[in-house]
Structure P
Amino acid sequence: MSEQLYVLQTLLISGLLFTICWRESVWLRVQILAWCVGVIGLVNRFGLSDQLNFYSNDQRFYTSVVSDLSTRAFTPDVNWWLQSAKIPYTLPAALLSSIGIEPSLALKVISLLCLLMLTQHVMRVQRPITFLDSFKTLFVTACGGIGMLYSVLALRETMMMLFVTLFITTQSPTRRAILILLIFLLRPHLAAALILAGIIMILFGGARARRSGFSLGSLAFVILGVFSGYLLFSFGTAGSATGVWQLYGHQWGIPIAYRIASNFFGLQFLTARSETVEFSLQSLLLLRLFFAETVVIPTVFTILHLTRPHQVGAQSRLVLLAFSIYVGLVTNTDFNSFRQNIPFMTAMGLVILHHTKSRSSSDSVEMSG
């Protein structure tokens, strides 16, 4: 396929989605326009092939999976379907590719659709009234800059953001079971963290904190989650490798404590192993300034739990515990980065916004009284 045809397909898809979303929030149309400009900009700058190396060459692998699925050139190996293919993400893209859409563009369309559905869900939950409220809502829930960045990439992050947010916010056991299955097919250890967090929450009866200014309960909750994630990693890795379970993973100490803590403030790049970081420290700091929500969301979420544990609900504690377990898992690997933690950003942001709205309502009642 030529670049001209790729651009034409991008314009046609953008026009169709723009028309469909005409009666929806204006922010959905803004996201569609930003996606269109971003996708065309990438292909013009890097070309059809090299654009798949921009940010992550995982895009090249997913594109190859879509090509195989759309031409029925796939393997019957069950492990490939369950672990490698990432079916919830690549299969819908393969359906689009089968009608003529370029495979990498088809993946980017799925990424955009997930962002649009996530944004619509967030807006429905929060119901922002003013322009400033809407802007703040998008920023704090990672549906702004970060969401739009990943929507132009052939990566599964926006889909995981959507599924994790729906899993946290829904009350239906059936929907949660379906979502867990989809999340498992996208990232198994993420599903494992959510399942274990749900079990612990049931055992602790929601783990409601006592009313106090600063509670060790939240910190203990984090420690419990991190250690549970470490045990989960040990079980999965050692058990699968040797058939015998034993403790396995990093050595505990100050460096790993810093590495774990950095995840709760969006500063993983400061504690990552140098051989796993592709950019300079200056570039990473500039990116954090440009995408400030990558630091703001986890930092505010963490501070909220440590300083006002009595003002957060069961959903918020579920997010904290699941994230802690997840951090306990990923810090045992070489792939601990902000990208790994993105699935939790929207759920964290909804907790922050709910707390802000609750505080505002409380202040209004006090003033009126």
Structure Q
Amino acid sequence: MATSILLTPCYQLYQDLVDRIFGNSVVKIKPDDDNNVIGTLKYTAEFLCFKKNFTSRLIRLRDRYVGTRFFNDLIKTVAQVADSKNWEGAYAELVAYDVMSNDYLTDAIELNKTLPVSESFAGEMGGKETNEDGFIDEYNLYFDVKILADTVGGILKGIIDEAIKKANQDTICNILPEYPLDDDEGDYQIHRRHLMEELRDYLIANKPSNNKGKSCMSSGIIPHLSFRINWGGGINSSTGAYNPYRHAKECKHLILKRYTKKFMKNNPFFLVMVNFPWYNGKINSFIDADEVFYRSLSRRTFCEYKHLQTKMSAIESKYTGSETVFEVSNYLSGIIFIDDHSIKETQYSCHIYMNPNAKNKLKCGISYLQQIVELGDKRSTWDNLEYDNY
């Protein structure tokens, strides 16, 4: 079947879609490049299931939030889906708000909740305020939404592409980055321009005379970051079987290093991780590998440091508090993993893992969370990790 593509820019097609749902110009879409979500709109006979599911999601959220004081926050998130640089996070928030809105809730989830810095560990991580993506007042539950993806890898891809272009190479150059999986993407984003210039200058200075060969560059800006460079084309890749337990071990500090600033000190707090196949991910529901990884990563986050006195500052140098890793981890009440299957299915999968050592346990919202799992497909799971807490 031949592919038919509309010539109208995707941002305009998205504007037309949200106009039909929310009303003319309620959501204002800025001109920008395509991304994986709005890019589907230009295809007339492909991605039909996804476009139907995405439209239905926007309608459900509209009906949930219209007339509430949080409607404008929803509108801003809907608009950000068209942003070529920030669409992943905005899309994840829409997924989370949709999935987490069920019949147990009397009112709409409060969006974009800002509080004093003292309410969370934001101050210990250099922040000036506490901001959470959602707050459910009737259960006193705060949550923040993150994408389950190789965010560092996505940043590095852009750096590599730009460095090659600005080095004005007249030969093919294939570059493979190597970096710790639990590095904080914020460090890479802050130093993005300098990392690009560092790599660009290396390419200019070290191009082999015969345009062929291999070399390796170690960054002087980000520790443990290096680039394997294959000059003259060919395959430049690492191979190996995927093991979810090894993956969890390799990024066992990921949750704590990246998201401690979000942990609330006096209220239940959940981290919501959204997995979507069109993100730059390490896993994509390969048999049961995703569930194994989720559980193993949660267990390591909640229980691994129970009998150790390792300081939080030992695994994250930006942390200024005196707490141990285990003490900090106790302020995370649980992790909610949402697998968005909307590309080909109408249902989602949800895996919720409760922290058996949580300081701020959820007292009256357990049935609410369990219904989120029950409304998911048969792959969904609920686990309090009671028998892993040793």
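Bear in mind that the values in this text are calculations on the coordinates, not laboratory data. As the structure is a prediction and not an experimental result, all values here were calculated from the model. Cβ atoms are built from the backbone, for glycine too; each structure is taken alone.
Taking distance in nm of label points 7 Å out along Cα→Cβ at positions 223 and 343 as the quantity of interest, name the structure among P, Q where it is greatest.
Q
Figure out for me which of the structures P, Q the number 26.4 belongs to, where mean count of other Cβ atoms within 10 Å over residues 103-110 was derived from the coordinates. Corresponding structure: P.
Taking mean count of other Cβ atoms within 10 Å over residues 95-102 from the coordinates of each of P, Q, which one would give 17.2?
Numbers: P: 17.2; Q: 20.2.
Answer by label: P.
helix-only ellipticity at 222 nm (-39500 (n - 2.57) for each DSSP H run of 4 or more, over all residues; to 500) computed as -23000: which structure among P, Q? Display every interim value, and only then the final one.
Values: P: -23000; Q: -10500.
Working through the options, I get structure P.
Can you tell which of P, Q yields 19 when relative contact order in percent (Cα under 8 Å, 6 or more apart) is derived from it? Label of the originating structure: P.
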